[in-house]
1. Work out the source of 46, 45, 37 here, i.e. which of P, Q, R gives that when Cα extents along the principal axes in Å is computed.
2. Thinking only about FRET efficiency 1/(1 + (r/R0)^6) of positions 221 and 237 (r between Cβ atoms, R0 = 25 Å, to 0.05), which of P, Q, R has the largest value?
3. Which one of P, Q, R has relative contact order in percent (Cα under 8 Å, 6 or more apart), as calculated from the coordinates, equal to 24?
4. Consider the structures P, Q, R: one of them gives -10500 for helix-only ellipticity at 222 nm (-39500 (n - 2.57) for each DSSP H run of 4 or more, over all residues; to 500) as calculated from the coordinates. Say which.
Structure P
Amino acid sequence: MLVNLSQILQKADEGNYAIGGFNITTLESAMAIVEAGEQEQSPIILQISEKTIDYMGLDMAFAIAKTLADRAEIPVVIHFDHGRNFELVQKAMEIGFSSIMLDVSQLARDERIPFVKDFTARAHHRSVTVEAEEDQIGGREDYVDGNRGHFTDPNRAAKFVSATGVDCFAVSIGSTHGKPLPKEELDLDLLGEIDKAVDVPLVLHGASSTDENVIRQAIKLGICKINIDTDLRLAFTRELRRTLKDPDIYDPREELAPSRDEIRAEVRRHIRLFGSNNKA
């Protein structure tokens, strides 16, 4: 069933667990993510990036996610990930996305709060949840290039959240999009300061391949939503390469099914790590 992000994040915040935001790249990945959620009885956030929209179209990407959400007996959020094309984000809200993430890192700093405040008001009018980041998160993935990102300032974050009315806030504490950068290390002390300063659920981007103990500590310090994309791509590709070595397999469905199984297993592993299993 399709739900609003705030509905499940509030419960996660109160229950001290996190919910995975899993990016879809293909039909198989979308199916595997929801299947994993049903098997683990966990809420699921299906995330759609601008690159995925360019690949399959906004209408097709939403139709896949909406069909899966309608079939599911668990809560499913359809979330626009890293929306920098604001016209496209507006269209996504209009066709039925239940959550959006505004990436305003390309705007001048003095333009960010007024813009996000206005966009959030329009989103709330449609009962759409808004996630935003005030500082650019590091790494490279899809159309996101945050290699020049910097860490979140707790005081500025508090002002940003209070002034804009966003529902959840993405922190920049050292994680990176894409494959982890050498010597990547999360500043958990800073995360604790942000959690004390900000009164909405916190989001961790770029968490693929992050040390599990660090993930657990981050959840204790206020992280309620954790984004996973690269780990799913790697699982899909690893298995596909193995499958394609078999010359007797030439049906695309037989080629892709093992990769779908690998994504499902990877999502289930993350769900258990995040503690959202049996929370549907």
Structure Q
Amino acid sequence: MSNSKPSETTLRVDEPFVSIVIPTRNSSSNLPRLLQSIEAQGYHRREVIVVDNNSSDATSSIATDYGCTVLHAGPERSNQRNTGALTAHGDFLLFVDSDMELAPGLLETCIRVSQEVDGVCIRETTIGDGYWVRVRSFERSRYFRTNLFEAARGFWRDVFSQLGGYDATLTGLEDYDLHARFVEMGFRLGWVETPLFHHEEGLTLSEYLRKRAYYGRTDRRYAARYPQRWREQRSLMRRIQYVLGGPMQPADLILLPGLAIMRGLERLVRARVS
């Protein structure tokens, strides 16, 4: 596989065709909101590829009704994303999850920023009601542009090919893994301020920990590959450094104990399953 990269002065395709790849599984409650947000984008040179993993609800029919290309693959979202990328016709690939929503103008901003870089990291904003959602939203707002707790979601097709796609043996850390390879190979990263909304309405602490325990099953494989990076990503002190590194509002102070509890318990449950 070639490691050649565009030169620093290379400009990419003018008005590229964009392929949006969405892995799904029983996503009928969230998928319409995401697809409506894509339809509302001002950038129309696009296709939407939904890669479903044996849903038992109306996910596939909803995607078909919205004019999406519907594929079927599993067992996890890494392979679903790779399957979608292989079928895609786009010059530029954007990977989003079914519980997300594109802010107005996001596609246009991605393309504009991407013209002089090889991939983009998009500001992800957690939205919803409840204390733990507020904790998640606060924490994520402190990580943008850290290059440690964020991961690229948009790639030029040739770059994604050179990276070899997502590692299908990882679940939960596949985004970090692909981003680490992107950085190690010297590709240029851009940052998109227009948000990608992540809906986590009604999130409970137990629900959060169950999901992290599921993701933690492949932690050791990732840790063996990136030992220094993994130590930093697990470090509570490293996270605190970022969380406390910028201005805070008085209302943010009540979220700090919850963040410490959430991350501390997550570390325990992931250690048990990895």
Structure R
Amino acid sequence: MSKIKTAGNLFQPAARGATRGRAHSRLHHQPQPLFDSWPEIRKRVQAARHLAVFLDFDGTLVRLRRRPIEVRVSRRIRRVLEGLARHSNVYVAIVSGRRLRDLQSMFGVERVHIFGLHGAERAGEKAALSRGSRRALGRAKRQARSDLGIMPGIWLEDKVLGLAVHYRGASPTIVREAHAALLRVLAPLRRNLSIMDGEKVWEILPREIAGKGATIQELLAARAARTLAIYAGDDVADEQAFAAIPDQITVQVGKKNDSCARYFLENPAEVLRFLARLERELT
């Protein structure tokens, strides 16, 4: 992940409900190994009347690939999610930065809810953007294609409501050049757009897209009383969700320190092992 520092507020997406600034920093700590803490987790699961299981996709359920199109959903993933979702008191949702239609084409798991673009895209609903944001986004896309699209190792993914600039495989020099070019593109558009820093990707998003923290809080507010939330994710975008529900079971995947999450798991294989073990606790 890029560690380049930036000036201004471009890297501050509107994140309603997520803890930010100094309060967010105080939540950062070293997560504990999840399986070592299983007795504590089991106790909380048994005490809850309902569970809400929220999962990121890339890097959490599946391994990261150079191109998102290379990712496949295995039979084991489907089987584990189906096992959880079949329980009447369990709500299972995928909350991803991918487009909703791409996720829907990969998942055919009954009763698993899918939210794309960090929660902005939902089945049966249309995201509302201001005219100013739509114009700014169109301008940013055109300029990014012109200025960054020709750089080796850089490729652009149009998400309709956003634009992802992937730099996995680009040299450090190209990454720095692309980063500087991206800031120049967005400098005059910062009133409407912001950048979300991800794993080898920068996402240009309208500020109306609140992010995963606000999405998780909204979904939890609609759940029944005594619902225990579980959120697993691997990326910077997932830190918003961790910070938004600090008293719930939050799981950082692949990183062992400097996170708002309470626990960590090594990789997607461990996430599936955790979910399977969780399902056994419910039977």
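1. On the way: P: 60, 41, 35; Q: 46, 45, 37; R: 55, 38, 33.
Working through the options, I get structure Q.
2. On the way: P: 0.15; Q: 0.50; R: 0.80.
The maximum falls on structure R.
3. Working: P: 24; Q: 20; R: 31.
That value comes from structure P.
4. Numbers: P: -16000; Q: -12500; R: -10500.
The structure behind it is R.
Computed from the coordinates by the stated procedures, all read-outs in this text should not be read as laboratory data. Predicted model, so just to flag it, every value in this text is computed and none were measured. Cβ atoms are built from the backbone, for glycine too; each structure is taken alone.
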